[in-house]
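Take a look at the structures listed below.
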Structure P
């Protein structure tokens with residue numbers, strides 16, 4: 001299970017398709033071969049109130065946080081981070097090229113002793129699509 005949480009400045013909503021960006025990250029996560037399809041969750045939260053750098057109203061940001069259970073070594077996590085970040089950069093290239101914009105990402109482990117989980121989604125999937 002990885003949980004992708006995206007926070008972004010609301011001024012991006014008129015510039016990109018946030019739902020499609022979520023889907024791009026979901027697919028990038030699957031492409032890594034590190035995460036099972038049935039465990040991937042991607043959510044995006046627009047920030048209506050923010051202040052960035054010189055307060056230019058064109059300034060924007062998007063931050064990707066990926067949380068996952070322990071058990072993957074650092075090299076695997078580095079490769080997955082790089083692949084997901086590249087997918088984000090490719091999707092956001094028009095923003096990066098034309099607006100003042102900050103893109104960031106962090107991947108971190110979740111302490112399994114402090115994070116109970118239950119998931120009935122696999123019971124409803126048409127086929128087991130673990131990658």
Structure Q
């Protein structure tokens with residue numbers, strides 16, 4: 001479907017971030033190779049979410065699925081609809097921990113730091129608990 005999954009992290013359980021009065025979330029990361037350009041990939045990601053029943057009623061609210069494009073090669077895109085690298089990635093353990101498994105030495109093109117370095121400097125106190133092998 002427009003690409004190939006190259007690698008997956010384990011699955012982690014984390015407390016909700018931003019809006020804490022909701023159930024825990026499950027998070028993982030994957031590396032996906034595609035010929036789609038970033039905005040076309042975003043359209044595909046949104047289509048998948050919609051097909052799986054995603055409703056967009058409230059920011060950071062409980063949801064059945066949430067797919068994010070965190071990075072795309074070394075591109076930097078900062079537009080209203082899409083921000084790559086994801087603008088909050090360096091501040092969220094639930095992003096950094098799974099990414100360390102599959103891309104720990106990737107260098108953030110703006111911060112000029114690896115994922116591991118970003119994790120060490122991250123002030124997020126949300127616990128990230130390993131629950132299952134990747135898919």
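If helix-only ellipticity at 222 nm (-39500 (n - 2.57) for each DSSP H run of 4 or more, over all residues; to 500) is computed to be -7000, which of P, Q is the source? All intermediate terms of the calculation are to be shown ahead of the outcome.
On the way: P: -9000; Q: -7000.
It traces back to Q.
Thinking only about Kirkwood radius over Cα pairs in Å, for residues 14-77 alone, which of P, Q has the largest value?
Sorting by Kirkwood radius over Cα pairs in Å, for residues 14-77 alone in descending order puts P first.
From which structure (P, Q) was relative contact order in percent (Cα under 8 Å, 6 or more apart) calculated, if the value obtained is 32?
Structure of origin is Q.
Given a computed value of 130 for volume of the Cα convex hull per residue in Å³, which structure among P, Q does it belong to?
Comparing all candidates, it corresponds to P.
Taking FRET efficiency 1/(1 + (r/R0)^6) of positions 94 and 110 (r between Cβ atoms, R0 = 35 Å, to 0.05) from the coordinates of each of P, Q, which one would give 0.60?
Computed on structure P.
Every number in this text was worked out from the coordinates using simple rules, so none of it is lab data. Quick caveat, the model's predicted, so the values are computed rather than measured. Cβ atoms are built from the backbone, for glycine too; each structure is taken alone.
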